[in-house]
1. Please state which of the structures P, Q yields 1.9 when distance in nm of label points 7 Å out along Cα→Cβ at positions 309 and 333 is computed from it.
2. Work out the source of 2.3 here, i.e. which of P, Q gives that when distance in nm of label points 7 Å out along Cα→Cβ at positions 93 and 325 is computed.
3. Out of P, Q, choose the structure whose coordinates give mean projected area of the Cα convex hull in nm², for residues 141-260 alone equal to 8.6 when calculated.
4. Determine which structure produced the value -2000 for helix-only ellipticity at 222 nm (-39500 (n - 2.57) for each DSSP H run of 4 or more, over all residues; to 500), calculated from the coordinates; the candidates are P, Q.
5. Which structure, out of P, Q, was relative contact order in percent (Cα under 8 Å, 6 or more apart) calculated from, if the result is 11?
6. To which of P, Q does the computed value 42, 27, 19 (semi-axes √(5λ) of the Cα gyration tensor in Å) belong?
Structure P
């Protein structure tokens with residue numbers, strides 16, 4: 001303890017991390033900690049000289065007020081009420097926050113003519129909400145690695161992944177930039193998807209890098225978000241009403257056989273591929289002017305590949321890449337394909353087929369990367 005400030009350990013953080021309420025956080029030794037009489041814990045990373053000091057406040061746990069996003073937004077109201085804004089602040093919600101958290105960024109003018117920026121992070125488990133508040137323009141390059149490595153003090157009860165009750169897609173042939181800023185290469189396809197979940201969420205995500213069955217993001221979204229790619233839905237007779245953002249009127253989709261239509265556009269049902277066993281080779285062998293990019297499947301659940309999975313992972317930066325070559329076993333469920341390599345590594349990605357008949361698979365799709373069947 002130095003002048004009322006307790007240092008967060010010495011040297012490297014303990015492997016188990018520092019327990020702060022219901023969280024276990026890997027606090028660097030260069031951060032300082034101060035425990036407030038209210039139960040809040042103040043964390044201060046090293047600061048740049050001449051720059052306004054920022055800090056994190058870890059609040060005592062609170063009881064959940066509904067779903068993950070309903071609870072988050074209830075806490076957000078309390079945070080907003082503590083600041084004397086001179087006009088309505090801008091708030092932006094993010095489900096893909098680091099670690100177990102979801103996030104809202106807040107910025108606006110305050111009394112005295114200054115600007116205030118706040119980051120609200122919450123993590124829901126077992127009916128309890130853990131809260132971290134970033135104040136005064138936090139340096140996310142410093143803070144995000146700590147939040148990414150944060151876990152719950154006690155393992156939470158498992159959360160069931162919401163079921164997709166209806167799924168539709170519409171081929172959109174526009175060129176989209178990839179994550180590295182360049183145009184998508186030949187062989188890429190982009191679908192507009194509508195996934196209707198049993199919990200009332202309408203999911204417009206074009207794909208999940210890990211696949212729906214493995215993505216942590218799937219568990220961070222619920223109907224309470226109602227923003228961006230995530231809205232709400234309900235069936236009304238032969239129509240489906242979807243609200244993309246809270247406060248907006250519903251978009252009305254008409255059931256047209258097994259498809260959905262709106263404004264002259266048609267979304268066809270996505271073929272269910274759970275348990276699908278593939279048999280054959282997809283992609284292309286190497287040649288004088290191209291590298292190998294193929295994958296071969298057998299009906300007994302085995303695969304071998306060269307180049308295809310590495311190509312499918314182009315642009316991903318947040319998780320380990322699959323090997324260039326390899327073999328092992330595969331499993332398909334919830335539009336996700338899991339590859340278990342001979343050395344025990346597991347890699348998964350978003351999976352679907354072109355066409356509507358799982359019995360006649362002419363092309364397969366890993367996220368937006370299409371591979372035709374070799375003739």
Structure Q
């Protein structure tokens with residue numbers, strides 16, 4: 001190890017006997033550590049480094065203190081400087097869509113700030129078998145996992161096995177019952193409650209819910225938020241205003257189907273089965289809200305005048321619709337960043353039991369809600 005440092009130091013100094021500054025030593029050692037030339041373990045002593053870099057003791061200590069402050073090493077009394085070993089974390093990205101991609105961006109942002117983390121992102125390509133196989137294939141090769149799990153499709157078993165192997169787990173965007181894992185989710189209940197309350201207070205009429213319930217947990221919580229807002233405003237016969245999309249997420253994903261056709265059918269049912277002068281509608285997501293737009297347009301209704309709509313997600317197209325869509329804003333980048341932070345704390349023993357963090361949402365009011 002001393003020979004390696006001597007060679008690099010000599011190269012750094014152009015083969016001269018120039019005394020290295022603290023910055024020189026810091027940059028040299030950081031280069032070695034980050035290039036993986038030096039694996040985790042103990043560095044040479046301060047005395048040896050002083051000889052290697054032709055620097056005094058205080059200069060070397062200053063460089064090591066900087067490396068320690070930036071997380072590259074730990075300095076332990078009576079032991080010396082130890083290069084931190086990197087922790088391996090894996091993110092199973094369900095598919096290439098804006099939401100999953102932004103979660104991935106947030107995870108990368110956090111990892112890029114840490115010197116002791118390595119990230120592997122696996123694209124499951126909407127295939128549950130690939131997601132589950134990837135989860136289990138990393139047993140023994142990862143310290144932590146971030147995943148957006150699905151109900152009823154074997155995820156509980158796969159996650160249970162890696163948890164038993166000592167892998168830390170954080171679920172992002174939704175929770176999964178029966179799994180010993182932390183989670184970071186949006187405030188789906190609160191966001192739905194705010195959107196529905198806004199429609200109720202503005203138009204003084206019941207609000208239809210176009211969506212699903214039961215699974216995933218995010219949809220269930222939005223359904224509960226809608227129902228709670230309705231009951232808070234005196235509408236207790238909620239079932240008559242529930243327009244069920246009629247298919248579970250697990251069924252759609254297993255068959256590699258989109259929910260689009262089911263959302264279209266639900267929007268058609270909304271207007272076919274309820275002949276009213278005006279409608280207030282809360283949709284489980286912005287895509288379902290767009291199907292309500294399409295069905296309303298086909299009947300000559302005007303969004304924001306005859307049909308008042310709010311969605312969930314605040315996707316970029318909300319501002320580009322003919323009538324901009326009122327929607328609940330999520331922050332997927334922050335979801336990803338906080339999921340990575342929670343996993344990091346679990347791995348380092350700062351969190352000993354599963355924590356379920358709920359990120360705030362914001363209602364963005366636009367013309368569609370009147």
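1. Values: P: 1.9; Q: 2.7.
Of the structures listed, the value fits P.
2. Working: P: 4.9; Q: 2.3.
Of the structures listed, the value fits Q.
3. Values: P: 10.8; Q: 8.6.
Clearly, the read-out refers to Q.
4. Numbers: P: -2000; Q: -13500.
Label of the originating structure: P.
5. On the way: P: 11; Q: 16.
Source structure: P.
6. Numbers: P: 42, 27, 19; Q: 54, 21, 17.
Only structure P yields this read-out.
No lab work stands behind these numbers, since they all come straight from the coordinates. Computed from a predicted structure; not experimentally measured. Cβ atoms are built from the backbone, for glycine too; each structure is taken alone.
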